[in-house]
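Please go over the structures that come below.
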Structure 1
Amino acid sequence: MKQRWRRPVSLALAWVLALSLSTGAWAAVSDERLADTVTDTAAYMYRTVKDPQVGSIGGEWAVLGLARSGYEVPEEYYQKYYATVESYVKACDGVLHDKKYTEYSRLIVALSSIGKDARDVAGYDLTKPLGDYGKTIWQGLNGPIWALIALDSKDYPMPENPEAATQATRQMYIDRILDCQLPDGGWSLFGGTAAASSGDGVSDPDITGMALQALAKYQDQAAVAKATEEALACMSKQQDASAGYASWGTTNSESCVQMIVALCELGIPLDDSRFVKNGKTMLDNLMTFYLPGNGFLHTADGSGSNQMASEQAFYGLIAAQRARDGRNSLYRMGDSLTVTGELAGAKPGEGLEGKDPAVTYMPIVDREATFPDITGVNAHKNQPAIESLASRGVISGKSDGNFDPDGDMTRAEFAAIVVKALGLTPAAADRFTDVPADAWYAGYVGTASTYGIVTGTGDGSAFRPDGTISRQEAAVMVARAAKLCGMDTALDTGAIRDILAQFTDYVTTSEWAREGLAFCYQEDILDQSALEIRPTAAIKRCEIAQMLFNLLGSANLL
């Protein structure tokens, strides 16, 4: 069980600790330090990904890491994830994506790690699409690479797919990878294919690492063994002086992770002389991105998504630890967890027992919903929350197609997304003098007011629809929404004081906002690792998305 008021290491202190751990002679990472880092990162992952969803961030990779780490997680955590997967697969009628078949592979890998059979998920065989050769290779080398990793994770038989124009075999995927090997010995996403661009002629460590992971079980084939040695020589040359890697010109943790996993899958020690530079191994390099208590950085300067980097670094650490301990590798899951039984009580999306009958689950309507300014090189730490809400039609972007995560949100916009998040029916109410009946937000404000989520300002007659929302105002409104969802939001004076007193600016909060703030911190709707509340600061769009995502998770409405 989590301990509520034990604050994680602050970012500043984390930097100091990370530097103290990585300076000096760059001695090899000890077994004890590796174990401590795995445990610390597992705790961070379990704390951060409380309700794993189907997705590449905050989903399958977090589940895989926790399941393969040995970290003690309640079985209910995995049962709830599996129930979420079943619900998602049913909603999609078994079609996770029309073109990106890595969606199937990623889910197969995670399910295999908890002992579930991917051939029968809510009545659907998730391996079947990987029997379609043409569709699996459509998205570049990621397709055949992850098809092999997924199918081999639990030694699934090659699925028969009657609808496929070309029935796939494992050998076809192996040959596809070999045929796309570049002259320098490695691989890139589209290198060697008709879709290749000018930048695809140079090997990428991420794709090369993943290709080596997929080929690891086929080293008895002479062509595979030869290609593997050529790729290893290529990657040895690409390493920088600190034993790390750059992808698309940026040195980052994820590229290092993929090569760590590759060597571990191949059974090659991380201190193999080919991959030691100036006395440093790839594991030494990965540790320079480590923030004790806060996961891993994407780049050394702190840019990129910590969550995405943390999830990959986490399973990279586990691959290294498993290799040292002589256990099955990350993707050889004969020793997977065995999660049995069904989730007790309400299933995901059913809500809590005491919720208002008007509150309803919002299903996913757009599985591909995202925004360019929160993904890729712009990857944002709140990406999973933003995409989850966007996929349900709860939140949307700006007119230019971006989300503007650091922008403010108006009171009218806030009323709209809360009403949508709770599945309430918009209905205008003649309560505020400054909310015209024909305004786009009239129905949302009316409903939010009817259910007591929002109130007026001053004497209560005005709403100020264009006014911005402060952090303490948002907390109070979210707490009201939580009560509507069936959560107990009442706290006594002592509990409120104990919860808020850990923050340096507690005394600057308004008295009327303290119970709402304390509730949001207690339920991890707000991040209790922050040093300050900043009660009167305008809350950002990304922060509101995260708060609502956390609320829906706690209210069993995801």
Structure 2
Amino acid sequence: MGEFGILSLVPPLLAITLAITTRRIILSLFGSIWFGAVIYTGGLGVGQTFDWVVAAIIADGGFHAEILIFTLLLGSGVALIWRLGGAIAIQEIASERLETRRKVGVVAWLLGIALFFDDYANTAIIGNTMRETSDRVNISREKLSYIVDSTAAPVATIGISGWVAFQLSMIDEAFGNIETEAGVRTPDVFTVYLESIPYNAYAILAIVMVGIIVVTQRDYGEMLTAERRAWQTGKVNDDDADPLQEVEGNLSDPITDRPMLRTFLLPIVVLIAVTIGSALRTGYDGQPVVESLLAGEFATFVETATTVAGNGSWTTALVWGSFAMVATAFTIGIVYDLCTADEGVDAVLEGFELMLTAVTVLILAWSISTVADALGTGAYVATLVEGTIPMTVFPVAVFITATFISFTMGSSWATMSLLTPVALSVAFDLTGGFGLAPATVGAVFSGAIFGDHTSPISDTTVLSSTFTGADLVDHVRTQAYYATTVATVVVVCYLLYGFFDVPPRVFLPIGVVLLAGLVYGLSEFDANRRGIDVGAVRRGVAPAEQDADSDRGTSPEGTD
């Protein structure tokens, strides 16, 4: 079970526990990395600690380094847009059209679905675009972070994105191992990936869950507490919150006399266009995309287009896109005489500074994943369950295992790379064929994303709270209630599949109905337990009426 066995679980679990209990994210992460080094070396481990931190930055062929550059450049783009009055312009437009909490929430949700091409870009664009608008209608930062985080990775993992090539490579690696060991012909990798999408139940139902929450305006758990606070007091963050990014307090005052929508839209449009164009360009290798479309071969067109998108270097494309965003905003400032060159450079540097805390947390979170990899955390957990699972509950077991690995390592990609080959091999041994392969792949991806959503050391969790200006721990605590609700329904769906052979076209609609029922039931129960009149939300009680409602024993937690 590995050289370090159960000790391999200590550093990531310690990081998560300390982060939640002390709210000191950086200290918790660094201390846990050092503790892992002590276990690994059997000594003080100081040198090993910094070796892991450096390794985390340069890991995966520069993938992490590119994400850091992208994050810093995006901070500069945000700072420039803020300085040029772009945020004020979008607020003025939004105030005329998005006058209710429901409309703001629905728009954020739909934008999250539309920007399916990359989860990092998704969190950055939606977080920065909707933050000021959601503040205006007193939506808590925790709620906005939930909307952003719970659409970003789920949409990316089932759409045409950088996730595709990675997922295909994991399946291909597993099939290669099986083909070598068993000497059998394996199915087409791309076909298995497409068939696995309906079994990626957590991703699909998480997106649906966000829609249910924003449309019904029903909340429960700690999110209800956060929403009541924001609605009653106007405090979108808790008094004890320590946001990783706080634009208003960390940047110079914006231009208010000439707010122009183009100062917001053009940089964002350039970011999206350059990112997508660059990714497709790097992924194109002579595939007959246009030819297959003109020939009417739609299935071939979809496969080749997905291959091009999947092979694209999305992280490199994000760096180019974010740089183009900064250059565009800088040019607009000069051309329209909104700032001098020196003021533009100052804004760029302020943007770098804005992101320093987030960058530090990202590096340390990746370092924890490096520690877990060095100690064999994922392999240890996978070995514990290997060969002991009946076929009927196999998807559930894979889902739970993937969840635990992702939660402790803070990386859905690391989880997929560790577990996909093992899970597919075990599924083949159980059935003697590949009939269980799509469900197995879907369960791995589902558990990886669920663990990612509930872990404070996950990179996407960090970025979601960063770009929405929320406290990281508050984001994780409030989102956990909703993510766990979705996961519970996913387990039910997988049990229906395992015991009764219910296909996705049946268990997914059942899952949607269960989600809607749980949201209604849990929100009613929690409101009644606290003595809250949930009807005040839908009656549209204004802030000025709160004292009167309070006298009547009700406390509105929102409005439409």
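A short reminder: the numbers here are calculations on the coordinates, not readings from a lab. The model shown is predicted, which means the values in this text are computed figures rather than measured ones. Cβ atoms are built from the backbone, for glycine too; each structure is taken alone.
With mean count of other Cβ atoms within 10 Å over residues 85-92 computed over the structures 1, 2, the top value is the one for 2, the highest of the group. Comparing relative contact order in percent (Cα under 8 Å, 6 or more apart) across structures 1, 2, the highest value is found for 2.
When distance in nm of label points 7 Å out along Cα→Cβ at positions 485 and 517 is calculated for each of the structures 1, 2, the largest result comes from 1. Ranked by mean count of other Cβ atoms within 10 Å over residues 293-300, structures 1, 2 are led by 1, which has the greatest value. Which of 1, 2 yields -25500 for helix-only ellipticity at 222 nm (-39500 (n - 2.57) for each DSSP H run of 4 or more, over all residues; to 500), as computed? The value was obtained from structure 2.
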